[in-house]
1. Using the calculated result 14.0, 39 for Rg and Dmax of the Cα atoms in Å, for residues 17-96 alone, pick out the matching structure from I, II, III.
2. Where does the value 2.9 come from, among I, II, III, when distance in nm of label points 7 Å out along Cα→Cβ at positions 41 and 81 is the thing being computed?
3. Between structures I, II, III, where is distance in nm of label points 7 Å out along Cα→Cβ at positions 25 and 49 highest?
4. I have 27, 17, 16 for semi-axes √(5λ) of the Cα gyration tensor in Å, calculated from one of the structures I, II, III. Which structure is it?
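Every read-out reported here was derived from the displayed coordinates using simple, explicitly stated rules and does not represent laboratory data. It should be emphasised that the depicted structure is a prediction, and the values quoted were computed from it without experimental measurement. Cβ atoms are built from the backbone, for glycine too; each structure is taken alone.
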Structure I
Amino acid sequence: LPVPGDAHRFWVFSGDQYLLVHVAGDRSGKGRLQEPRPLTDWSNSIGAAVGFPHGVDAVMPVPGVQGRFWVFAGSEYMVVEVGASPASARRVSGPSPIAQWRKTFGGLERFTGKIDAVLPVPGDAHRFWVFSGDQYLLVHVAGDRSGKGRLQEPHPLTDWPSLRPFRTD
């Protein structure tokens with residue numbers, strides 16, 4: 001989750017903890033800027049929601065709204081506005097079931113049960129690759145989560161060229 005106003009700092013979540021890191025294009029940067037802290041530090045947003053203090057699975061920026069993100073944990077999501085510190089982040093809405101994203105994840109039990117990761121499509125603020133288990137799909141979202149929804153059916157990770165095993169023969 002990017003820290004507002006600093007293109008090199010990110011909050012990184014793992015289980016019921018988070019930490020602050022500083023990265024550069026070559027991965028080096030300054031590294032870890034703090035020791036792991038409990039998610040309860042995010043008391044005005046994710047740390048106060050039932051189920052979310054146990055972990056954050058994925059985050060996805062809300063297109064067109066600076067500093068606003070969808071945060072996913074298990075089968076639920078919420079909308080959070082980040083600030084300069086975890087305590088200044090605030091929950092805008094949720095938690096709500098991922099299954100509410102009918103055009104995007106409707107009928108896809110794997111994705112409504114848990115989203116593992118989200119990657120933005122370069123050059124398009126509304127398109128994202130969404131990963132769950134051993135599958136991925138391409139979605140188009142708008143600020144209200146509707147957008148055009150699912151742009152393809154789920155595919156196995158083995159179809160993703162970058163994730164195929166490297167062959168030397």
Structure II
Amino acid sequence: MQMSDTRTIEADKATVWAALLSPEVLKECVPGATEVTGSAEDGFEAVVTQKVGPVKATFRGAVTVSNVVDQTSLTLTGEGKGGAAGFAKGAADVRLNEADGVTTLSYDVEAKVGGKLAQLGSRIVDGFAKKMADQFFTRLEEVIEGPKEGDDAPEVEKKSWLKRIIS
């Protein structure tokens with residue numbers, strides 16, 4: 001399964017780059033993540049619980065960062081095992097471009113599943129993978145930009161831990 005999309009984030013490229021490489025931000029943005037540890041240099045370890053159709057599983061896996069062109073592009077590659085539910089593998093090529101303090105983030109994602117997950121059928125799995133990617137990048141945008149006008153959340157510039165990361 002493959003997909004591509006583009007997001008516009010109201011922040012400079014350095015801020016978006018720092019967020020993409022932060023385990024705290026990744027934990028906040030990956031749907032179902034209960035744990036994300038490690039670093040961009042050594043790779044990240046993650047625990048993610050998800051329900052795909054009738055199958056609910058906790059995946060334990062690793063994410064590596066490669067093809068790094070500082071503040072311009074990178075590839076995130078992950079693989080997780082969910083016990084009897086099967087496995088999930090994926091890679092995302094991410095590119096950043098900045099104009100007037102606004103960053104355009106473009107990504108191409110490829111995902112594969114096996115085991116019980118693969119038996120669910122491509123329509124369910126593909127829909128789920130698209131939803132996960134959309135949720136991740138939407139949440140990344142929200143974490144970096146802070147609440148939008150009209151949100152019920154109180155006005156906050158950025159979460160304090162994100163400020164520490166990018167300062």
Structure III
Amino acid sequence: MKDTGIFYSFRSVKTGQQVKKITKLLGADNVEAVDVDIATGDDFMKFTNYILAVPTWFDGELPNYWDEFLPSLEEADLKGKSFAIFGGGDQKGYAENFVDGVGLMAEFVEEHGGSVVGFTSTEGYTFEGSRAQRGDQFVGLALDIENQAALSNERIEAWVTQLKKEFR
């Protein structure tokens with residue numbers, strides 16, 4: 001597996017816990033953690049493989065730190081780069097826009113020529129709608145630690161195994 005950057009807000013405790021699990025499973029030597037709160041476009045562009053942690057905020061929005069960072073990539077050409085996206089959501093409290101942030105990020109990546117990998121099944125989730133859903137799959141890993149915390153480790157392990165095959 002070539003160089004991999006995992007981008008997330010170092011201030012996000014729940015996401016940070018998930019990142020630690022993912023990093024351990026991938027092998028810490030294979031992954032560089034980058035704080036999206038202070039990252040630059042140059043920091044972003046130096047990788048071949050990406051893991052983007054994108055929790056959904058409020059009624060299906062990207063977190064502020066991603067909203068503030070993405071404009072620095074508006075002119076970026078992401079061809080030849082692979083992106084795996086994961087994020088938390090609440091399928092009961094926000095059933096109509098469950099993990100929309102994951103879908104919004106996938107749309108951004110694809111609009112800029114990047115390849116999204118790490119699709120996962122929607123089976124086992126109960127929600128009304130999601131921008132992250134394509135057919136019977138999510139465009140990344142959906143985690144719901146509010147309602148299905150006991151399933152998170154199993155889902156992360158399966159996803160990382162899949163990424164090891166899909167990353168370039």
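1. The value was obtained from structure III.
2. Numbers: I: 2.2; II: 2.9; III: 1.1.
Source structure: II.
3. Working: I: 3.5; II: 2.7; III: 1.3.
Between I, II, III, the highest calculated value is found for I.
4. Details: I: 25, 21, 16; II: 27, 17, 16; III: 22, 18, 15.
Source structure for this number: II.
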